[in-house]
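Presented below are the structures under discussion, each in the form of structure tokens.
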Structure P
Amino acid sequence: MENPWTTRSIDIVYDNPWIRVTHRDVITPKGTKGIYGVVHFKNLAVGIVPLDEALNTWLVGQYRYTLNAYSWEIPEGGCPIDTDPLATAARELEEETGISARHYQEILRFHTSNSVTDEAGVAYLATGLSFGTASPEDTEELLIKKVPFSEAMEMVLRGEITDALSIMALFRVQGMILNGELPLP
């Protein structure tokens, strides 16, 4: 389908190593003048659902500055656009939880909030797990929680997990379990 929007001008309002915010003067699909604000992400969002043979998973808890609230999530991080997201996923899983995996399977690609941002992401299922020591970044003060996968889904349903990437990835794995698609070693 052809793009019905016309961009008349783009002004950079804010720029840092992670995001760029632009103000755009546009012509709308109905032909009227309008404005649009776009948040461009300079990284791909990457999330990992580690799952063992007993259907346990690991969640990461941390205080999220942007929300001014504590958040339980799957292990996740940012992947520079020009790098391999699978390598980033493996690094983030090990850094945040101390877990490494023999097998990774891409389970979904997504856009987080496509009405205001171009942020895209990818999620992986990690199996064949081995355990070491976590080494989070200086900006991360993390708690790691091993839970049965069913409990992680209950946390989503009770509203205790609100992170969009976590919810999408956990529901995708739930679907894989229900459909017998799970490649557990």
Structure Q
Amino acid sequence: MSKRILIIQGHPDGARQHLCHALADAYADGARGAGSSVEMIEPAKLDFPLLSDAEQWQHGGAPAALVPAQEALARAEHVVLIYPLWLGDMPALLKGFLEQVLRPGFALARAPANPLRAGLLGGRSARVIVTMGMPSLYYRWFYRAHSVRFLRRNILHFVGIAPVGTTLIGGAGTMDASRATRWCARLRRLGEHGA
């Protein structure tokens, strides 16, 4: 089944290719091969300010450079977020991007009757793909994948995006070419299924 898919490739280094770039490309190739339409956004290649106060977030609009990102998100049926784990969380640039894009009036109702049901982006699913240096099982069981759970519950579900699948890829810093190829093949299959 074809879908409209938005891939947000969140590695903060926009100058060099990393595993996250290869994974994003593999997912996109699989999705396009199955007939889905794919848009890709790389926050590292966009020029936007970080938010500095609550008033600005509540009542301001997204910067002009991020309006196309909001438009792509509005079109999407499935959202894929790919990023490396840095200091136990997503890179600050990706968090800053999400704060700017997921504004009240776009992603959240400005005056919801129920603040726990303020999300305006319902009807979309997502997949979060995180690369990390440590073994993924260690992150999942010892750290309980805390930052991914936070992203799922406090950001994606809060704006209405559900269900959210997760793919954790450990040992990224020492990954050899054959293992990277196998991971790209897995991501290509996920893309084919729009999952």
**OP:** Work out the source of 15.0 here, i.e. which of P, Q gives that when mean count of other Cβ atoms within 10 Å over residues 76-83 is computed.
**Re:** P
**OP:** Taking -10000 as the value of helix-only ellipticity at 222 nm (-39500 (n - 2.57) for each DSSP H run of 4 or more, over all residues; to 500) derived from one of the structures shown (P, Q), identify that structure.
**Re:** Q
Subject >> Which of P, Q yields 10.1 [mean count of other Cβ atoms within 10 Å over residues 28-35, calculated] >> reply: P
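One of P, Q was used to compute FRET efficiency 1/(1 + (r/R0)^6) of positions 4 and 148 (r between Cβ atoms, R0 = 30 Å, to 0.05), and the result was 0.80. Which label is that?
The correct label is Q.
Tell me which of P, Q gives -0.39, -0.87, -0.96, -1.05 when you compute log10 I(q)/I(0) by the Debye sum over Cα atoms at q = 0.15, 0.26, 0.29, 0.32 Å⁻¹, for residues 124-163 alone.
Going label by label, the one that fits is Q.
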Subject >> Structure (P, Q) behind the derived value 17.1 of Kirkwood radius over Cα pairs in Å >> reply: Q
**OP:** Work out relative contact order in percent (Cα under 8 Å, 6 or more apart) for each of structures P, Q, then name the structure with the largest result.
**Re:** Q
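Computing distance in nm of label points 7 Å out along Cα→Cβ at positions 12 and 172 gives 1.3 for which of P, Q?
Answer by label: Q.
Computed from the coordinates by the stated procedures, all read-outs in this text should not be read as laboratory data. Quantities reported herein were computed from a predicted structural model and do not represent experimental measurements. Cβ atoms are built from the backbone, for glycine too; each structure is taken alone.
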